[in-house]
Structure I
Amino acid sequence: MELLIAREGLLLKDGGGKSFAYDVPEFLRSPLCVRYTSSARNYGLDDFLVMDDFDITNLDRSLVFWESDGRTGLWSGYRSALVRDISTRDLYRLKGVALNIHFPKPMTEKGNVRIWGGQKKINAVYESRMLKRFNRTLEHAGIEPVAEPKGVWKYPNLCKGLRPVASIFKVKGDTRLDELVTVIEGLAINKCDVRKASVKINGEAYFIYKNMNSDGKQFLEYASMLLHDIGFVVGRLKNLMDVSGQTWGCNDGSTNAHWGNIVLYRDDNKLKVNLVDFDMSYGSDECSESEMEDMCKKEMKDLQSSFAGGTISLRKISGKPFRSKYGSLPFKILRDSLSKGFYCGYLECNMQRISNELEISRLDEVFSLLRKEGSFSDKKPRSRRVH
């Protein structure tokens with residue numbers, strides 16, 4: 001299964017307009033959009049871990065079926081959806097389909113007019129060009145790209161004179177790093193003995209765990225190694241991007257350099273890592289050498305900052321990981337491991353030996369511990385005052 005963490009379902013309906021898509025299945029040759037009154041269900045995946053045939057079967061139901069009032073899919077961010085071609089099993093991401101097609105709603109961000117739940121034509125066309133550029137960089141390094149642009153849909157009604165457009169991408173996977181870590185931490189908190197919810201370190205609140213038993217200690221060990229290894233690969237990919245003369249953001253201060261744009265997916269016995277979202281990307285032919293250097297340095301800081309922060313990419317997710325009254329506060333040991341791995345990977349990048357693959361076993365070990373019966377803590381009895 002391409003997803004490591006389950007997503008909540010949605011329904012897609014006819015979107016009108018025109019299709020400029022190529023090499024896509026029949027059901028994607030006409031524009032679709034997200035229904036606002038969706039009857040989509042979660043299908044009972046309340047811990048959101050995808051690790052066995054039962055999980056995959058339940059999750060797949062949301063990707064491949066038509067219902068009386070639309071086609072089922074899964075959320076991907078706040079404005080995008082995932083659908084599957086039932087005949088080929090290929091996965092497609094539809095970006096910018098959560099708009100009101102009849103009355104597109106404008107929103108202003110940093111002085112720029114955007115379309116709520118959608119995207120502008122200029123951004124869609126530009127992202128396709130810059131994604132293809134990064135894909136060529138990956139292929140030159142012997143790495144398979146995670147996303148391939150397949151065209152656009154143009155919706156019928158303008159928004160402040162702007163044409164709403166949805167992008168179609170054929171994708172290998174879509175689980176985001178922040179999504180994975182948030183669910184892992186949320187499930188772990190529910191298995192811990194909590195006496196004090198959190199402590200602030202350098203202004204950031206972190207979860208405090210106590211009296212960890214052997215399962216808890218093993219979880220922290222395996223999860224720390226997993227995140228260090230993921231961070232290491234992300235560091236190498238970011239170095240590859242920088243060396244190739246491409247950024248993730250632009251010089252107006254906007255950036256896509258955050259962990260919500262780091263994708264992970266299963267491929268046989270491998271865990272693969274890649275980078276997505278290039279609608280604000282710059283190339284070395286569009287700015288000076290000093291501007292490129294400044295943007296690359298800023299993106300390093302932006303990524304490190306995002307590793308310590310909260311979730312960016314989740315959409316309509318609820319359930320077991322978030323039932324704790326303490327929410328899903330970060331584990332400092334896990335976030336530090338991710339940051340250290342990223343820093344090491346960036347500095348130690350060898351362009352002749354770069355790879356985006358990890359053994360899947362570490363992820364499976366972490367998931368198995370989270371699903372194992374019992375607590376991660378040995379609760380100690382509170383002392384009683386003797387009168």
Structure II
Amino acid sequence: MKTIQTVFLSLFILLMASVSFAQVPELIRNNQFRKDARAAVDSLYNFNPKGADQKLAPWKQAYPSHPLWKLMDGMEFWWNILSDLNDTSHDKKFLKMMREADYAASKLLYEQSGHIDALIIRAVANGYIARQYSNRDEWVTSLSAARKAYSSYGYLQDADVDLADLKMGEGLKLYYSAYLPEAYPAVKTVSWFLPDGDKQQGLKYLREAAKTAIFARGEAIYFLGNINYNYEKKYDKALQNFQTLYDNYPNNNYYARLLVKNYYKMGRYDEALRVINESLARWSEKDLAFENVLREELLFWKGRILYRNNEYDEAASFFEQSLQLSKKLPRTRYRDFYAASAYYSGSVLQSNGDEDEAARYFKIVLDAKTGDGYKKMARRKLQNIRAEQQ
């Protein structure tokens with residue numbers, strides 16, 4: 001009898017040990033993990049996934065079942081989306097990855113209620129889902145995912161955790177809740193779905209997150225730049241944000257392109273050319289990812305600067321290179337620079353008196369699925385050519 005009791009006691013101890021071992025720790029409370037996670041996220045944003053893996057390898061080895069690794073995989077894959085938003089072929093996979101991260105976090109919350117890491121994962125994953133749906137102008141679906149993300153942020157705000165990432169969630173909620181009903185009639189009809197908004201307070205929280213957030217620092221800086229550029233029309237402030245991203249993540253094609261666009265918008269053409277030439281050289285020398293996407297856009301802006309300086313023949317060479325790159329990239333007719341480069345190529349040819357060839361390029365513009373402004377101008381020029389030839 002005593003032997004049986006001993007066996008049961010041993011089994012009980014082993015069972016309790018296995019239950020204890022199965023507990024997933026809250027890594028975000030560990031200061032060393034915070035440092036490593038921030039460095040890993042910075043590596044991902046700088047297109048260095050190996051660096052991110054090296055930083056997180058000891059943590060992955062110690063806690064292989066932690067759902068955070070699913071989130072990090074999704075964050076790495078995110079750059080396949082953002083580097084070329086015209087390419088929709090990665091959408092389903094990305095959304096699936098982030099939903100899997102959300103589901104894994106939900107399972108952890110079921111087993112360990114209030115788990116800080118799981119709440120963060122749910123907030124970040126659904127935040128990315130919301131952003132992707134906004135990229136596709138599916139605003140109602142985007143808002144639904146955003147509310148799901150914010151519900152996790154709400155629980156985190158009640159938890160005993162000092163995390164600057166929370167400021168980003170609060171900032172986006174406040175800003176877009178005020179902005180979206182103003183800008184999109186479809187959203188206004190469901191404005192009751194949104195919490196109360198405050199643009200200025202939202203920007204304040206985003207600035208705070210941009211300084212010290214772990215997972216969301218780069219995103220907070222980006223959103224500040226995007227808001228200042230597209231909505232507030234404060235191009236000098238947007239420039240500061242995009243310059244910071246370019247300096248922090250020099251191998252990130254998306255941030256280089258944003259900075260050039262901002263410099264051009266402000267009429268600071270020499271600085272735009274400096275970044276263009278730096279970036280083209282860096283991508284060529286280091287064989288960095290998405291070189292053709294980068295070149296498609298930056299060669300167009302280089303052509304535009306030369307065109308403004310009345311260096312038409314040299315500009316035409318860059319417009320043609322950009323156009324040919326567009327033809328090699330996904331969904332050619334939906335690409336903004338396909339229409340834009342064709343229009344300016346045609347304009348140079350027309351100014352040189354080659355109206356037949358110019359007309360061919362203007363027809364390319366009209367065949368595009370984007371660029372309504374360029375289409376309007378191309379249609380007018382094509383009509384003038386036809387009128388002169390009659």
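Once distance in nm of label points 7 Å out along Cα→Cβ at positions 61 and 173 is calculated for all of I, II, which comes out largest? Before the final figure, lay out the partial values.
Working: I: 2.5; II: 4.0.
With respect to distance in nm of label points 7 Å out along Cα→Cβ at positions 61 and 173, the highest-scoring structure among I, II is II.
For helix-only ellipticity at 222 nm (-39500 (n - 2.57) for each DSSP H run of 4 or more, over all residues; to 500), the calculated result is -25500, so let me know which of I, II that is.
Only structure II yields this read-out.
Hey, percent of Cα pairs over 18 Å apart, for residues 93-156 alone derived from one of I, II reads 31; which structure? Walk me through the numbers before you get to the answer.
Values: I: 47; II: 31.
Derived from II, not from the others.
Where does the value 13.4 come from, among I, II, when mean projected area of the Cα convex hull in nm², for residues 101-260 alone is the thing being computed? Write down the numbers at each step before the final one.
On the way: I: 13.4; II: 9.7.
The value was obtained from structure I.
Have a look at I, II and say which one yields 49, 22, 19 for semi-axes √(5λ) of the Cα gyration tensor in Å, as calculated. Intermediate results must be reported in sequence, preceding the final value.
On the way: I: 35, 26, 20; II: 49, 22, 19.
Computed on structure II.
Give the label, chosen from I, II, of the structure having the highest value of relative contact order in percent (Cα under 8 Å, 6 or more apart).
Largest calculated value belongs to I.
Read-outs throughout are calculated quantities, based only on the coordinates presented, and are distinct from any laboratory measurement. Quick caveat, the model's predicted, so the values are computed rather than measured. Cβ atoms are built from the backbone, for glycine too; each structure is taken alone.
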